[in-house]
Structure P
Amino acid sequence: MRRIVEDLIRVDGVIGSLLVGKDGLVVSSTLLDEEDAEVLGAMSAAVFGEIDKATKRIGVGTLTDAIIDAKDGSILVLEAKDLILVVITQRTVNLGLVKMEMRRAAKRISEAVPI
């Protein structure tokens, strides 16, 4: 799993990535500060869960991914099996490329995680 999240930070403009359980516990992270990883992991799982509830309630189905835009960058979340893949980017990043790489990573995670 570590290799999968490390591969994502090779994309130009990606500044961090992590893989978290839906309970918010960090499985793997490229962030240097462990406390930052724990906070982001917990926040990502909570936000993902709430958006998922909302999308189901309004009738558009289960959430697969989301982009949270901020002044200086974005946080992208993508469901990967029973985990959540999180990527932090700079403002200048090519979001389409990041999403494509995240989908590839999610496929690798699905292949690595037993049923």
Structure Q
Amino acid sequence: MTSIELPFFVHWEKTLGDIFSRTEKFPKRVRFTLSSRIDNLALDILEKIIEARYVKDKSAALAQASISLEKLRVFLRISHEERHLDNKGFEHVARNIDEAGRMLGGWIRSRSAK
């Protein structure tokens, strides 16, 4: 286990809770489409983090987490543009996702350096 793994896991759990609290306030008409997709992508990332902690070849799980993180960024940006997510909420979530991206990138780089 690297020094990056656990802090990233803890950070993502907090980010996940924040995302959930924001998407539950989305209008009903997008709750089962956009909101569900955002929540599912955030959960997918958590699953990939858990997988990467326990499998020998972490590369695939980390790559999939990175792709899901990018998809999540796009869906949150769409939510903001459609005004389902206010400026303050979007900025907060975007900062947490950017930090998660840096942590994930560090984990990926530390694996490739070995």
Structure R
Amino acid sequence: MLLVFARSLEPDPRGFGTHEQIGLTPCYFQELTGKVCPLCGGTTAWVHVLRGELVQAVHSNLAATLLCVGAVIGSPWLMWVAAHGRRPRRVPTSRVLLAVASVWLAVAVFDWLRKVLIS
């Protein structure tokens, strides 16, 4: 449902701020500091991914782009699991989940630092 909803939005040309189309307020961190926050561009990235515009998505927010790609890839599998009522044979261990989350967090931080230092 989230993927369908995000697809219905128009990406903001600034690379962030698409969430304002659904009535959410502008980023307070950005208003206060003049710099983007680590989440800025997340909704815009999802909208770009769902339109097949991967370069623009990565430019908006790399970490959010990775999350959206994961949601797009994982959704059919999760629907199959729900329809058949069976758990997967191999469930990721806590160590694997922690490693994936740590890598994603590092990507988010480095992408944010890149944007803050460049602007």
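Values for this structure:
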item	result
Relative contact order in percent (Cα under 8 Å, 6 or more apart) - structure with the largest value, from P, Q, R	Q
Structure (P, Q, R) behind the derived value 48, 33, 24 of Cα extents along the principal axes in Å	R
Origin of the value -20000, where helix-only ellipticity at 222 nm (-39500 (n - 2.57) for each DSSP H run of 4 or more, over all residues; to 500) was derived from one of P, Q, R	R
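Only the coordinates and a few stated rules stand behind these numbers; no lab work does. Model, not experiment: these values are computed from the prediction.
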